[in-house]
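As structure tokens, here come the structures.
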Structure P
Amino acid sequence: MYKKNNIIIYIYMFTRKRTRKTKHKFKRLVENNYFYPKNTDYMLKHSNNLDFKDIITKSLSSFSSQVTIYKDNKLVFNLQNKKDSKLIETLSITKSFCSLAIMFLIQDKKINDENDLVSKYIKSWGYGKKKDITIKHILTHTSGLDNYWNFDEFMWPNGSYDDYMKKQQPTPNATDISLVVDKVDKIGSKFRYNDVATQLIPTLVKTITNLDISKYLEIKLFKPLNIQYYWNKDDYGHGYGPNGLFINSNDLCKVGLLILNNGKYNKKLILQPALIDKMVHSYVDKKKIITDDMWKNSKMTGYGLMWWRHKHLIIAQGYLGQILIIDKKNNLVASRLLESKWDNTDFVKETEQDKIYFNEFRTLLSKLHTKSRKKTRKRRIFFK
């Protein structure tokens, strides 16, 4: 009887142990909550032959985490908040990197071009209303797919950030969501900015290469340009497309330099010039852009393959004023990033005002001028 009880107790303890071990806890991103920043939190280096006074003032007053500027392929300005994370989420700038992934697929001859049908690779789309949608339709937000977007529902279990942070339930499967989105409009008829449809690009990259989009771009782009990055994924290992890329402003500018120099970085060809031109060419004009309620007040003059155009400027941009600007006319590349701090009530309040978005950045760059040689000749410095 004693032995039997021992065996029963042992089996009970063993099964309890196993249950505890198999209880899965998911990894979670934890935000830095430090806000408001002080001027003493910032580290600044800049060339003395350009007047950065207004850019410095506005960078600080908009609470920017990082601001970097290159002129004539040389680093001339770098502002960093030391209290903020080194890698900042770029939000919708991620979409422009999705476009780069498609350009590399074309260069690698893994797809013919952007006019390939999605259904050529996603076989479930070969029957029904979505069979004639091309990759280009996805990249230009003209696919006719339903553009319903709820960030919480897309990112968190049960649409709840609290449930996300409990680490007990998996996030929604981003790939599954991208595959079941419905077609609601005529293909090519409207510009409707579409976050969910963007998720189809990482799905395509994985289907074609058997690599997550982050790994594919690591091989093709991040390693060749010596870029540090983090790419957020769902709990099933799928890299996000509408958002998710974390990077620093200097490394973001490296991608700008690649575009500025027609696909070359440090004189080495990374992406064919014809593919750079194809990617940033404007396919959607302003008249069509402003028919989308989300962009009815937009000052952008065109939209390429997930790259914006403002006259001669090439732009990748995201919420909170995240931006990469390439100005080929003036041989200039600039980026500005702001770290998200949604758990801080002061930060949330500031997002309801204009100041935090640093909307003047593009205009201030256009006014950037050389100081008088008399005053700066001896102090002309470029730094690396």
Structure Q
Amino acid sequence: MKNRVSITEYHDRISALSAGFRQRAAQAEEIRQIPEQSVAELKEAGLFRVFQPAKYGGAELSVAEVLPLVVQVAKACPSTAWVMAVLQIHPWMLGFSPDQVQDEVYADDQEAIVCGVLQPKAMAKRVKGGYELGEALWPYASGCDHASWAHVGGLVMNDSGPPEVKVFLLPKSDYEIVDDWDVTGLRGTGSKSLSSQGAFVAEHRTFSLADATSGVLAQERTALYQSAMLPMLCLNVTGPALGAARTTIETFIAHIENRNLPFSMLKQVDSSLTHQLLGEVMLEVESAELMLEKGAAMTRDYAEAGKIMPIEERSIIRAYSSAAVRQCVSAIESMFLASGGTALQTNHPLQQLLRDSKAMAAHAALSHENNLQLWGAVKLEKPLNSAMV
């Protein structure tokens, strides 16, 4: 049975926490990770467990329900929302993993956090009972300082045929955190690298990425875990951009209220050019939200119907996701460029919103050109540019 907290209650909890997230945004940027107080508050509010299996205290919400929660947190602090979203997706992956794995992670601590990097950076070989994982470095493990487990990607060599991409679950004792996250955007996410000198991984703590993306692994699970994997991964990291764009609109309107146009006595807020600009950016953000809502609803509906989502629909959602984030970045940049030199000040929120949004768009799942090529190839029935669909 689901541990159901109403969606309204989740939004109310975020409303109560938002002032603190906003106040600690500068601290997150300075220390290059989410402050422990924010992590503790997200935990207490149940926001890391929205996709977690119900039998371990999770809510098993749909992506259509969770996406607006991420957007709401992002309006206060995009880095906090990014970390929350990324750390939400790994319990979802545990949901289609064997029961034994779920027991090992959650039996003693239902608040356990799992981070991860799915890029297959390690080489692995089959051994009795599992796999021997080679030495490897996995970059961009957002929120890893707060996790006790990690999903990591690796290649398993085959005697014949291409290598198989697998995901391995490691306890914190099997990896170290490399403090190499010194960047200009999303500084507060603590997206450091994970390093392992090698580890044995039992068979039950692995899954084939091809089986996960095809939907084979989740067929006997509840509806949430039958959600198509690539749409889930793509939609998961879009909410922070939408929230950042919403905050940028509010910040821009406040910024221009008493600002004159350059070399003019005309208030910027009274200029028809400003009115047009504001209309254009609001349209970009509204249409971005509509694409994400549609993609999330498609993902939910196929899962709840117990159907594996066709490849064309999966490619559409990937394109929706990257297009929506691109539009949010475009809107934020347009407002930044119309805000004058004051917006360059390091204590001005517009410059940080621009830096953070551009960092979001650089995520591998949001490579817009790649996603458009994939959708076009599917439509034309041509060879795909990726097996990850």
Structure R
Amino acid sequence: MPKVIFNNKNAVFFQSLKEAADNYFDRKGLQRTGDSRLYIKTAVLFLVALALYSVILFSSFALWAIILLSCTFGFTLACIGFNVMHDANHGSYSSSERVNNLLGLTLNALGGNSFIWKFKHNIIHHTYPNVDGMDDDIAKSPFIRMCSTQPWVPAHRVQHIYTPLLYATSSMIWVLFQDFEKYFLHKINTIALAKMKLEDHLIFWISKVFYILFYIALPVWLMGWTNWLWFFISLHVALGLTLAVVFQLAHVVEETTFEFAPSDETTRIENEWAIHQVKTTSDFSPNSAVISWLVGGLNYQIEHHLFPRVSHVHYPALSKIVKEKCEAFNLPYNCIPSMRQAVISHFRLIRLLGKKPASASLSMEMQDTTFAQGHTPRA
């Protein structure tokens, strides 16, 4: 298993940033957790999801309407994941641990597992974003080559064409295969999964049974096999595409950098942890209130990585502080103005990474642990 060490001996950037953020919350008299904006959003999303599920199952529609409603249902589930599940599993939804744990289980209602996700996301991804060999979010090889230190295969020449299809199937693969793979192998990428208590095992299996009951058995009984199949595929296409695109726009774009951690070696990253977060992450579409509402503030990904235990409702305000501190410390503040531009940047990088390395010397260079993609900071 690889080991990564950050140079935190003189972590002056994060110390200064944290002091500024603390002063903001103290001055405003605000808690770092969610507030009425998040609670209202939660109620709206839950009601919309429940209404869509009921209408699809208990009404009779033409096939095109089933597909449309199911896609809308899948998109709504993704929004619940962004806004409710994500904050709750980071402990930032509420000051109550019980509330956070309960709402964190909304991931199980979507078909995933909160225990596995928290270890994969909170511990691995948030500590080692864009570190090839550690970060499971970019470990899509050999299907998708997401950074230049990953092996190249001929199929990658057209990966920019087939990647959207893989994204569309990603949530289905996650729910039906990857959770079980991680559960039985007790491993996420190269890292051993934390030991599960009896309660965690029970929640895993009970929630999987409920998923089969509510997403497969009951719909088949009420809709018939054919309509159920369209329902199931459509909701997962919308769910998978939405989840994959939003999360990839935060890290796998031309603006961010990558690191490589060889197996069974210790990799020393020259920056402090917080600077690594800034360089490997990008905000997008910060001026769109609609996108911010739908994606749960995940378009403010730099702020989220620096303050994961702060609710997303505070990210717009924190972004001004983070940008100011980045400028003061001469650090890039990656921010892509629109979601459209972020999508273009992502697929332009995917296409670039799909090209065969030009020479053997370049292939050797790509094994360098400090190799970084072309970095173009944007204001």
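When mean count of other Cβ atoms within 10 Å over residues 235-242 is calculated, the result is 24.4; to which of the structures P, Q, R does this value belong? It would help to have the intermediate numbers written out before the result.
Working: P: 21.2; Q: 28.8; R: 24.4.
Structure R accounts for this read-out.
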Task: Cα extents along the principal axes in Å, for residues 211-314 alone derived as 67, 19, 18 - corresponding label from P, Q, R - done: Q
Task: Read-out semi-axes √(5λ) of the Cα gyration tensor in Å, for residues 59-242 alone, computed value 26, 20, 15, structure in P, Q, R - done: Q
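Coordinate-derived values only; no laboratory data. Small disclaimer: the values here were computed from a predicted structure and weren't measured. Cβ atoms are built from the backbone, for glycine too; each structure is taken alone.
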